[in-house]
Structure I
Amino acid sequence: MASVLSRMHRAWWIVAITFLTLVSAAAFRSTTGVMLLPLETEFGWSRSLTSGAAALNLLVYGFTAPFAATLIERFSMRRVVSAALALVATGLYLTTLMTQSWQLVLLWGIFVGFGTGCLALVFGAAVANRWFVKRRGLVTGLFSAGYATGSMIFLPLLSFMIAGSGWRSASLIIAACSAVLAPVVFIFLRDRPSDIGLLPYGAAQEVDLGPAAPATARGAIEVLLTAMRHPAFLVLAFTFFVCGWSTNGLIGTHFIPAAHDHGMPVSTAASLLAIVGIFDLIGTIGSGYLTDKVSSVWLLVFFYGMRGLALLTIPVVLGPDVNPPLIFFIVFYGLDWIATVPPTVQLCREYFGLARSGVVYGWLFAFHMLGAAIAATFAGWIRETNGDYEVAWYVAAVLCFIAMASLFLLRKIPTLAQSEQTRLVAH
């Protein structure tokens with residue numbers, strides 16, 4: 001065993017540290033979904049207010065992502081990631097002292113939102129791009145699975161902790177975990193293989209990544225303006241917007257309250273989301289494996305189509321008890337939960353180039369979380385207006401079908417490099 005470990009490329013140790021950080025960060029951010037009901041009960045806050053705070057969390061989380069790539073380029077990966085973990089710990093600790101609704105908005109929205117935004121999948125994509133030549137799709141799938149699984153796998157534990165010791169105890173424990181992880185990341189994480197005299201995994205010589213990611217906020221915005229002129233970005237931004245709407249914003253934020261509306265205990269609903277996380281681990285790693293072998297466009301067509309069909313069944317399968325149709329939905333939806341990420345990252349590389357792809361994906365992730373934020377607010381409003389979530393499920397399903405159809409446009413769109421080459425030949 002010792003000899004195997006000694007022969008293992010250091011890149012896989014970096015994968016392990018990154019995976020742990022992504023799982024933990026997602027778990028920190030997912031506390032919002034399981035704490036809506038306890039906070040409403042204690043403080044008398046409305047669903048619109050708590051949903052609004054959750055929506056701001058998602059929005060700040062998402063729009064931090066493209067600038068996280070800039071921060072990583074300017075200040076180093078380990079400094080940014082460890083500082084973000086410290087910020088999350090501070091935000092979660094301070095929530096235990098709050099007494100006013102504006103404090104919830106500030107701490108959930110700004111502190112935890114910005115901190116976890118720096119720990120989002122842009123961080124994982126940067127690790128995959130820098131440390132791997134081979135197996136990039138698989139590694140991206142591992143990171144995506146860690147992010148999605150972490151956001152749900154701890155929900156049953158959190159719900160039991162809240163039921164037994166209160167939501168403050170749960171927040172303190174999560175804050176402590178974040179505080180402990182920060183120095184571990186700072187000590188062991190490294191930015192590039194060259195920092196320790198190694199080549200990326202699968203490389204026989206130094207790899208030219210092209211120009212570095214922009215090291216200023218202005219540079220990140222310029223990448224967005226350049227990418228927005230390319231039709232592929234518009235398609236990917238819309239489809240990822242729908243991905244965020246139909247996962248983090250709708251199911252991630254409102255599944256537990258919706259199940260509770262049907263008479264299901266909160267702990268049971270949280271356990272079902274944990275099962276979604278377990279099957280997502282399988283589905284997203286499988287998606288990463290297939291991304292190395294199959295057209296990413298066809299993978300996304302399949303994933304969005306299947307997700308739309310699954311969402312149509314929610315009003316029928318939800319009830320006070322766990323039944324076979326509900327279990328089928330949980331397993332099916334879990335396999336598809338965030339399987340869209342590896343092929344989306346791959347399409348960023350194909351259409352915008354390896355060096356630029358991290359920032360481009362950061363902007364796509366911002367649209368992902370914009371969709372999530374709007375969905376969280378919209379579903380909360382629908383619940384207060386109609387007394388149930390039925391319209392919210394159907395709207396999400398229709399958006400998934402539109403996203404599926406829009407992907408057929410990508411097959412006729414040239415890459416950014418091809419477009420630039422065509423313009424040079426024309427001149």
Structure II
Amino acid sequence: MAVLHLTAKSLWNRRGTALLTIAAITISVALLLGVQKMRGAARESFANTVSGVDLIVGARSGPLNLLLYSVFRVGDATANVSWASYQKIAHHPDVAWTIPISLGDSHRGFRVMGTTLDYFRHYHFAGDHSLAFAAGGPFSDLYDAVLGADVAQTLGYKLGDQIIIAHGIGNVSFAQHKDKPFRVAGILRKTGTPVDRTVHVSLEAITAIHIDWQSGMQAPAGARVSAEEARHRDLTPDSVTAFLVGMNSRVMTFTMQRAINEYREEPLLAIIPGVALTQLWELVGIADRALMLVAAFVVLAGLLGMLTAILTSLNERRREMAILRSVGAGPRHVFSLLVTEAGVLGILGVLSGVLLTYVLLAVGQPVLEKRYGIYMRFGGISAMDALILGSIIVAALVMGLVPAWRAYRNALSDGLTPRV
């Protein structure tokens with residue numbers, strides 16, 4: 001206790017330097033812990049995006065490309081899946097349900113996805129969570145649209161509002177389906193997944209708005225089909241972008257995957273979402289690990305700053321050390337004082353860093369959730385977090401051994417004899 005009391009007095013006497021040292025450690029700890037929290041949240045968001053889907057089927061390309069455009073709405077398909085092939089696979093006796101999706105249009109920067117009512121019945125995320133409506137319900141009319149939570153919030157839409165779908169996926173499009181406006185029929189609750197940033201319409205609606213379009217251009221004025229006329233046309237789609245598959249028995253998943261990959265009618269690719277997500281995370285994990293390494297070096301820089309501050313102050317404190325030893329403090333007391341100072345600085349820096357991390361999480365959580373779909377949970381300190389923070393404190397104590405050893409070796413006369 002005497003050592004702690006003496007340490008507190010010593011640090012208070014040098015409070016300016018001590019506060020700067022604590023601030024450096026605080027910032028470095030907050031960065032490292034923040035990166036660790038972000039890594040966990042990003043991994044959880046990846047894993048929770050889609051649940052209960054046994055296979056994702058699309059045109060033959062690459063597993064990651066198929067996963068990105070079908071689940072995360074990133075990129076485009078190289079080709080579509082014909083409606084005949086989709087129907088054949090959907091009606092296979094081992095298939096319990098399917099969710100067809102059709103992509104390619106947008107609304108003010110948000111992707112538009114055509115699908116069926118099975119999407120609202122069978123799509124799950126974060127385990128067994130199903131889609132729920134904050135307002136309204138699924139589309140019941142040809143020109144009904146269901147908005148994700150972010151779409152409605154960002155654009156300020158409410159039930160009954162009219163929206164115009166644009167051709168293509170650019171943020172700004174000059175080719176719009178103005179002759180066939182949609183009505184907001186439902187708004188989904190927040191999911192923390194790409195669903196929040198998607199406008200959902202029926203597959204028939206996608207066919208209807210493109211019924212008089214050829215090669216990305218609308219037909220001349222005399223050959224156009226009005227919104228009402230489109231209702232009476234055959235709106236069976238020619239193809240879909242991809243579709244999600246749920247099996248009656250998961251034992252048959254690999255058999256069905258192999259059968260689809262060897263499908264003779266057209267080149268198709270079937271992927272298992274969990275496997276593809278693992279591959280995607282391994283790819284992203286390179287940057288993830290690099291960021292963690294940078295954060296670790298920042299912490300090291302903060303600890304080296306503490307070591308430099310203590311070593312620099314030793315020259316000024318030579319007389320203080322000598323006086324302590326002259327009044328009965330042995331070399332071990334001086335050694336303990338310097339090590340304890342380093343430990344106290346490390347502990348205060350770690351505690352302040354944890355506090356700063358949670359303050360930044362509270363401020364940044366809405367932004368991360370809104371812009372990137374990453375939901376940060378306000379959980380406690382995990383075992384990994386505790387291990388990291390404990391390692392930082394131990395590192396501070398180890399670094400404190402260097403100035404402590406130098407002070408230990410200083411002779412009593414070194415502090416009392418003036419230098420020439």
Structure III
Amino acid sequence: MTYRLAVLTSHVIQYQDPLFRRLAAHPDIDLTVLFCSRIGAERYFDWDLGVELRWDLDMLHGYRHRFLRNMSPKSGGGFWTRFNPGVVGAVIRERYDGVIVMGWGSVTAWLTFIACRALNVPFYLNGDNSFIEDPPTVKGRVRKAMLRWLFARASGFLLMGTMNGDFYRYFGAAPARFFLVPYAIDNRRFYEGSRMTTAQRASYRSELGIDPDAVVILFSGKLVSRKRPLHALQALERMRHREQSTLVFMGDGEERRMLESYAEQRGLRNVRFVGFVNQARMPAVYGASDVLVLPSTYDPRGTVVNEAMACGLPVVISDRVGIWGAGDIVREGENGFVVPVGDVDRLAQVLDDLTADAGLRARMGQCSLEIIGTWDYNKDVEGILAALEATARASPTGRLLPSHQQG
């Protein structure tokens with residue numbers, strides 16, 4: 001049978017686009033993507049990066065999609081910044097077999113939940129929450145009650161990883177409705193874009209002012225406080241093998257000026273800021289690097305870790321990046337290290353170990369490639385189909401919808 005599936009997502013995201021094409025190409029899925037905003041489809045200003053940008057990838061092709069009109073006067077983030085009442089009409093008119101909702105932090109998402117409940121249309125939750133915070137405030141207790149209500153009514157949960165499942169379970173979700181749909185990237189594009197000859201790698205490093213023999217530690221991401229780029233810089237400062245290393249910051253943001261000043265004041269000459277790098281050129285920066293570091297205070301998804309692993313790098317992350325643990329992609333001592341958040345001394349120690357041992361970097365990098373090879377869009381399509389099929393099996397009609405909605 002063919003499932004008429006809708007996906008509601010906030011805006012055009014470079015990591016989701018390849019997934020939508022694969023879903024649309026599957027013979028058992030008739031896909032429509034509903035976007036709440038045109039951000040990502042055209043030039044826009046990214047407030048975290050502090051730059052105006054347009055992605056240099058060809059997106060929005062190969063799948064049916066529609067931009068819902070956003071009636072909210074607000075911009076930026078927050079619950080009220082996406083108010084797309086047209087989603088209700090879409091659910092009523094199209095009578096989808098199922099709706100995947102990417103997150104629940106907007107008015108539009110809750111309008112979708114209500115419409116699906118009213119029409120007995122199954123809906124599936126796909127959120128990136130990985131860490132559980134106790135709700136000491138009235139607002140926190142209300143949020144907890146709302147999530148328990150929502151999770152009790154969802155037909156399925158599309159898990160990003162183990163810690164994501166722990167989050168759902170805490171709020172009462174039944175593990176029988178869990179389906180692994182890892183947040184993937186285009187592994188092949190990153191792998192192929194990072195392959196270089198020795199001469200090409202030396203030439204690219206020369207463009208960035210990096211010694212060809214240096215061990216390059218790469219911080220990839222927005223230079224904002226929650227990602228703790230300063231901890232990466234302080235770890236470099238404390239490394240015994242600092243002179244053999246170069247720390248490269250790929251990204252931009254509000255903390256860049258502070259980081260540059262810190263490096264200058266402390267005499268850290270082996271630090272490079274390459275700024276915002278668009279998607280087409282990004283794999284080459286990974287290819288010119290040796291280790292990824294991501295010491296975030298809060299980072300539920302950490303997609304840059306996928307990118308680095310697809311390029312064959314060992315990874316060093318904090319324990320507040322939500323993709324480590326049993327069955328997930330960062331495995332302590334195998335393809336990288338997990339450091340307690342804020343422990344700069346430990347961060348410096350593992351970076352020292354990797355800097356001093358080329359064999360260790362090579363083994364861990366190869367392990368990264370092997371792990372990420374199974375964490376891909378094919379796995380996502382399998383998980384989504386499994387969710388749809390499980391709901392269909394539980395239906396007395398053998399379909400996702402009640403018989404009066406089958407036309």
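Which one of I, II, III has Rg and Dmax of the Cα atoms in Å, for residues 60-219 alone, as calculated from the coordinates, equal to 15.4, 46? Don't skip to the answer; put the middle values down first.
Details: I: 17.7, 58; II: 15.4, 46; III: 21.4, 63.
It must be structure II, since only it matches.
For distance in nm of label points 7 Å out along Cα→Cβ at positions 28 and 268, find whichever of I, II, III sits highest and give me its label. Each step should come with its number before you reach the end.
On the way: I: 3.4; II: 5.6; III: 5.1.
With respect to distance in nm of label points 7 Å out along Cα→Cβ at positions 28 and 268, the highest-scoring structure among I, II, III is II.
Could you tell me which structure in I, II, III was used to calculate helix-only ellipticity at 222 nm (-39500 (n - 2.57) for each DSSP H run of 4 or more, over all residues; to 500) as -25000? Can you show the working numbers first?
Details: I: -25000; II: -17500; III: -11500.
Derived from the structure labelled I.
Since every read-out is calculated from the coordinates, none of them should be taken as a lab result. Nothing here was measured: the structure is a model prediction, and the numbers come from that model. Cβ atoms are built from the backbone, for glycine too; each structure is taken alone.
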